[in-house]
Structure I
């Protein structure tokens, strides 16, 4: 009996150690920026994933100037290929992606974007309501939410502007990318994300 108990304690200890080794080292959100292109594309680590009835919810974080920045992004379940044999079949997805603030880390992400986009005089607090967006599904295969790379374009409609942003997922490497569609959309993207 003592031998079995001792063996169970060792197994529990090994399991605990292996769980602690799963700590993710956050990457710098600017790690993929190509200065020659002029686009500001940001990289975030997926550090947590939850499933709801209608979507997968990802907590994504990164580092900017040694501060943790982050955001919650949800992707609708059951997405088929958006482009089939070169034809747009399931491209536009209402309520396809949603963005939500996670508090201070999201405010820091907005500050980082403001700094990187070189735009002044806007509120640097992210809105705290759920931002549910129509997206363009730019993929030629059904979405596998556990592996592969997938590209989406989100539409951030406002009264003044209709800025767009690419939200790309790399599930194999647990990454989310916030990539610019057009540099002229920078102010509109920030205004959409900021608290009114």
Structure II
């Protein structure tokens, strides 16, 4: 009989049944990690609730919730994360509009108080940021061990428009471009 893992990754983002592309991504990513690394590493979810209302019947995997518009909810969540001996890493799925405050700056307070390593995935990278957005992204980058983006262009924008010098990795997401192949010969074989 295998013992329960003492190492957990906490995925931070929206989560189903909330209808959101990031929720689906968070579920798929955490499931993929679980399928690949369990029982060695387990996954948990910290779910972001919209406008301070939890109307979601989350699965057991959601161990912590944050009310996105309540800064105290972020602080209480950090206490739970920091006191957990099992949580070894946080994997934050960042999208503008998920985190509260101006331009999502409540996330900065959360990251300042976290005492565990954090990797953040920026799902959107906005070029030519206004000064406040630039400061928010810079402050986030200073509080994480690594940034993940989906494209090389996002790295260029973060380096040039945001002046980031943090470690950034590209993990492509989506459907790769493949050349179109004529299917006429295949169609003839089926007739």
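Bear in mind these aren't lab numbers, they're just calculated from the coordinates by the rules spelled out. These numbers were taken from a predicted model, which means no experiment stands behind them. Cβ atoms are built from the backbone, for glycine too; each structure is taken alone.
For which of I, II does helix-only ellipticity at 222 nm (-39500 (n - 2.57) for each DSSP H run of 4 or more, over all residues; to 500), calculated from the coordinates, equal -6500? Spell out each step's value before the answer.
Numbers: I: -6500; II: -10500.
Value -6500 for helix-only ellipticity at 222 nm (-39500 (n - 2.57) for each DSSP H run of 4 or more, over all residues; to 500) corresponds to I out of I, II.
Which of the displayed structures (I, II) returns the greatest value of distance in nm of label points 7 Å out along Cα→Cβ at positions 38 and 70 on calculation?
I
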